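Several structures are given next for inspection.
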Structure P
Amino acid sequence: MDYRKRPLLCVIAFVILLAACKQDPSRAEFALGTVCSVTLFNEGNDRIYKEIFSRFREIDNLMSVNIAASEINRVNAAAGTSPVQVHGDIFTVIDRALYFAELSGGAFDPTVGPLVSLWGISGDNPRVPSPAEIDEIMPLVNWRDVEIDRVTRSVFLKRRGMALDLGAIAKGFAADEAAAIIRDSKIKRAIIDIGGNILVLGEKKNKSPWTIGIQNPNESRGVYIGILRITEPTAKPRSGEGYRPVQTVVTSGVYERHFEADGIVYHHLLSPSDGYPARNSLLSVTIIAACSMDADALSTAAFVMGYEKGRALIESLEGTEAIFVFEDKSIRKTEGVDFVLSDEKYRLVRD
């Protein structure tokens, strides 16, 4: 080896190391079927961002029904035939999904896959199925027909044609996993945005509350009806060395994915009880909690349950709050929410 080249090699190595450590306040990439952005302020660098977005893609490859070789599709393909041993991540999410299915009386149900496919609301050719088609599919939508084995870490769908869809909980899991990476990296503050699922970690530098806009369901994305102020969470997912307070905000609304047919708007929040988009005078439900996976599932559950039952469910859970936006432009919230209304077309109502 020509040792005269060592200084050049050292310079190249130094430049590579410097690039890896260069501060990058924010990064956005497409993952999990949406645009994901992560903001690490003055502590961000290429290494940590690569680790986070790699984790997002790993989760997507396990849990997306839109990826042919995904593990969730292996489970669905074996429905009515045999159990499938699965990766720990997907087992965790399915297990938690079944917990919320039971807690919500089936309003949240991960076995809605056949209904989602039938309506096609998230695809290029959505349509209104006939009542006969829906009746044929409904026996396949039942979370009680999912068997899990914690010893073998396997999942079995009892009926042929059943299909799991984790779209209402997987993004929340991904946000929690990103927060864990950030926390383990000793980063003090961060914002994670996975297609509108927001998670904030730590405190702002000036100690003021985080502020998050609540989407106006009747306007284009980015138009807000008011501002939610986030401070120290009342429930903490874990504590100990390296702990940073986490709070997450997840909204389910009719504006997210929908189509119009014969003058009627059909949204993607399907009711497992009748197979149609849930209609209960709600436009959106926003959940504030310390665990994004839980908030993701609860936003769907509370919307499908409707205001009275949905609010009762949220109020039964420690450290969990909600904002309900109605078709008549009224807004109701649980007691622990710090929300400032900014759109005068809407009105805040106290029960």
Structure Q
Amino acid sequence: MRLTQFRARNLRCFDALDMQPSDGVNVICGDNASGKTSVLEAIFLLGRGQSFRGGPLSAIDRHGGSPFVLRGRLEDDHGLAHQIGMARVSGGLDFKLDGNINSSRFDLVSALPLQIIDPNLHRLLEQGPKYRRYFLDWGVFHVEHGFFSAWRNYRRALRQRNHALRKRQPISLITAWDNELEQTALTIDDCRRRYVERLASMLPSTVMRILGEDAPTLGYYPGWRESEGFMGALKASMERDRRAGYTHVGPHRADLKIDVDGVRARVRVSRGQQKVFAAALLLTQAHTLKQAQGVTPILLIDDLAAELSTHYQRALMNEVVALQSQCFITYLDAALVPDRIAANRMFLVEHGAIRNMS
């Protein structure tokens, strides 16, 4: 997958942002607070429909300007071209893929697979399960074709069940959704388990190349006690659900357990090493997608030098180059760019504009 043209209007510090990236590594240089990360954020927005920075969408608009608009031209791994776009409108976002005004966010996610490696990468290991579910489900979405429809139907049934719980409706109206929850939950669980097996089989070699040591082990918690089965766990949780007004068990409570030497990685390794492990997981995801679907995701790398030694930076970039993925990477100064990638296209961000340096 390659982004051959990218345009943004009214985004953060940019009135207009226009790029024609190379197929390989694209280096984005600029001073602190110049807008380097905003370039990556704009590309990420186009491929995920949301920002990796968090906060309200209105905060992404250029101060005093109109709502932001993003446009891109893609070329997939089969050489087919696609037009992709999104814009912030009153009440949310509009998406468009190949001229279809009825496109959804998930059409864009499917069309533009991308991953980001940024200074907050440690959250994948250090913080709550939602980060690991998000990581996991992005990969499952692209690799397991039965996942999305099951996930969508599960979320719909879960919303209805939780509504019945909040309204203190009779048990018969609450449990009316349980069969659909079970059917979709088991499909989601099967898809996730197969995907975790794929990751676990490829992770050791990636970690060995980057860290030169044994890989962390991956464990999967489905969101309920397996000994009870899904329906048994749902019934056992009924009184607790009724008191709280929401459903406590199910795929929406799943977690990916990442251990090193039998101990949670967030406890066992340093912040810097957590970032390396997390980066290895993301790159393994990229390899998995390429192996399973023949699709190479775009990589966004922000401030690679943050808390990482030169050795780890070099090892990670070796993996990026070996993946043969289009990559966008930020550096504070062009002089810091390693020799092996300095010959690729370079951009300079300054004074609310971006220009090609190569």
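Using Rg/Rh (Cα atoms, Kirkwood Rh) for the comparison, can you identify which of P, Q gives the largest number?
Numbers: P: 1.02; Q: 0.99.
Largest value of Rg/Rh (Cα atoms, Kirkwood Rh): P.
Comparing relative contact order in percent (Cα under 8 Å, 6 or more apart) across structures P, Q, which is largest?
Once relative contact order in percent (Cα under 8 Å, 6 or more apart) is tallied for P, Q, the winner is Q.
With Kirkwood radius over Cα pairs in Å, for residues 159-278 alone computed per structure, which member of P, Q shows the largest figure? Display every interim value, and only then the final one.
Values: P: 16.9; Q: 16.5.
With respect to Kirkwood radius over Cα pairs in Å, for residues 159-278 alone, the highest-scoring structure among P, Q is P.
Comparing mean count of other Cβ atoms within 10 Å over residues 215-222 across P, Q, which structure shows the greatest value? Walk me through the numbers on the way to the answer.
Details: P: 15.0; Q: 18.1.
Checked P, Q; max of mean count of other Cβ atoms within 10 Å over residues 215-222 sits with Q.
Matching task: -9500 is the computed value of helix-only ellipticity at 222 nm (-39500 (n - 2.57) for each DSSP H run of 4 or more, over all residues; to 500). Pick the structure from P, Q.
Source structure: P.
Only the coordinates and a few stated rules stand behind these numbers; no lab work does. The shown structure was predicted, so the numbers you read here are calculated from the model rather than taken from an experiment. Cβ atoms are built from the backbone, for glycine too; each structure is taken alone.
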